[in-house]
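The following blocks contain the structures, represented as C-alpha cells.
Every number here is computed from the coordinates shown, using simple stated rules; none is lab data. Quick caveat: nothing in here was measured; it's all calculated off a predicted structure. Cβ atoms are built from the backbone, for glycine too; each structure is taken alone.
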Structure P
Amino acid sequence: MLRSAFHNRSTTQVIFEDKSKHNCIIRKGGSEDDLQPQISLEMSVRGIFPRQYVYLLDRITDTQLSWNEHCLKCECISRESDDLTGETVDIFATMIKSPAMFISARIFVDARYMLKDPVKDQYIIMFSSRGNEAIAQDYSNTHDLNGSALAHAIISGHWYMPLLDEKTNEVIGTKIFYLSQSDFGGKIP
C-alpha cells in the first residue's frame, strides 16, 4: 500500500506545497476500500540521515514521549514472531491527547512492521490496526481507558530514502514519504 501510494502520488490532490521549507508537499487522496481519506507528506531534509529517523521508531516506547507532544503513553503490549523468518512484529498501545475540549483522548493499538535495508540506507516502517482487532478488544477490556476512544490506524507508513547531492551523489540527508489513513473513532459533539 505504501509503495503503491508513493508511485501514484501524482494522481492525488496537492493541498499544501512549500518548496522553500524542505521541499514539502502534502497531498490528499481517496482509498478504494475505506471512507477515510489518505494524507501523504513528502519532504527532503538535509543533515539528518535515514538511519537516524529509524532509530527513533525502533525505540518508539522510549522516544515518542519526547518528540511527540501529543503522546501521553506508548507501550509495547505484545510481540509476535514468525517461526520461519524469525521476524518480529510488535503491537503497541499509544494514547494521544484530546485535540480539543469535549473530545476524548484516543488510543491506537497498532502493529509495527519494519523493512530495513541498511546497505541502500532505505527503511520502511508501517503501523496498522488492521488484523489486530482481537488484541485491541482485549486491551480495551483489560485496561482502564479513562474515557478515551479506541482509534484505528488503517496505515501510518514511513519510507525513509537517502537524499543525494546532485553533483557528488553523496548522501546529504533524507527523502521522506509518509502516508496516513486513520479512523479516529469516538464521537464529536
Structure Q
Amino acid sequence: MDLHAAFEDDLRRWLALIYERIELLTRYEERAAVESMLEKENRLLTVLIVILGASIMLLPFVGGNAMMAALALLYVGAFGSSIVTMLKIRRLEQSSSRRREIRERQETVWRGRPRLSLDERAQLIRIMNLSKLASAAPARLALGSELREARALPALASWPALEDAEVLIRDIPHVSDS
C-alpha cells in the first residue's frame, strides 16, 4: 500500500470515529431527554397519588364524593399525562433523522475533502494522532491548538470535519478512544 492510500485509509477511519462520537453524543442527548420526560411524568403521578391519599385520609370528614373526585383526577391525570409523554417520546424517537444527517454529513465531508500539500497532511496526521489521546487534558489542549492552526490554512479552512472535531473535543472532552 502506498503512502497516499494509507493516509486516505487513516483519514477515513478518523472521520468515521469523529462522526461515530457525534452520533453517540446525539443518542446520549436523546436518552437524557427521554429520562427528563419520564421524571416529569413521575413527579406528576406522585402529586396525583398524594391527592388521592389525602382524600382517603379525609374520607370521614368530607365524604365519599371527595374520594371519588380524587380517584377520577388520578385516572384522568395519569391517563392524559401518559399519552402526552408517550407522544413526546415517540416524536423524539422519530427524530432519528438526526442520526441519518450525521451519517450523510460524514459522507459529504469525505467526498469534499480538499487536496492537501505535504505540510497539510502532516498537520492532519498530528490531529488524528492527538485525537486518539484526547482523554488526557494536555493532549486535548494540543489537539485544540492543532485544530485551530489547521482551520487557519486555506485548504482546510472550509472543511467541516475540522470544525466538527473541534466542537466535539470542546463540548465533550471526556470522550476517549476506548
Structure R
Amino acid sequence: MCDWIRASFSPDVFWVMATALFTLVLVLVAWKQLRDLARTSRSDFLYRLKKDFFTGTQTEFIFLLENDLLVFRPVPFPRFDTTEKNGLKPEKDMFTTEVVDNVLLGPLEDVGVYWQSKSLSLREVYEIFDYYIRLVVENEAIHEYVDWLREQPGNEDLYDHLYLVYRRLKEETPKIRKKKRAAGPA
C-alpha cells in the first residue's frame, strides 16, 4: 500500500479529513438553505408589492385610464376631472392630484426605484407591472400632469424612475416576448 494511503488512515490525519468533510457538508447545507430563504424572501417581496398595488382604488383608476375618462385641470386648483364617454359615467366627478400621486404614480415610481436598485429584475417588472406602467405613462391626462408638475421649481425630476423603467420596458419588451415564445407554454 502507498505511504500516503497508509498515512491517511492514521488517527490524526483521519480525524482532520473527517472534520473537513463534515464542514464541507455543513457549508453546502447552509448554502442551500440560505438560497431557498432568499428565494422565499424575494417571492414574498413581489407578492406584497403586487398586493399593495392592486387595491380597489388602483383598480378604479386603471378603469378610468383604460377608458380615457380622466382629464387633468391645473386651475383653479390642480385636479383630475372625470368625463362621461361611451355611456360610461364615473361615480366621482374629480380626484385630487394627491390621490393620483399616492395611489397610482407613487407606487409605480417605487417599482422603478426597486428596478433601478436591482431589487426587481426587468423581467419581474415586465411580468407584473408592464401593462400598468404603459397605461399610466401613455395616458394623456397623466402626461399633462407630470409635465405640469415638472415645470414647478424643484420638481424637474419627479417620476424619473417610472419613466426610465417605461423606456427600458419599451426597448426590451420584444426581446422578453421572443424569449417567452421560444421557451413555450409554462
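If Rg and Dmax of the Cα atoms in Å comes out at 26.8, 97 when worked out from the coordinates, which of P, Q, R was used? Value 26.8, 97 for Rg and Dmax of the Cα atoms in Å corresponds to R out of P, Q, R. Look at distance in nm of label points 7 Å out along Cα→Cβ at positions 24 and 136 for each of P, Q, R: the largest one is in R.
If helix-only ellipticity at 222 nm (-39500 (n - 2.57) for each DSSP H run of 4 or more, over all residues; to 500) is computed to be -4500, which of P, Q, R is the source? For helix-only ellipticity at 222 nm (-39500 (n - 2.57) for each DSSP H run of 4 or more, over all residues; to 500), the value -4500 is produced by structure P.
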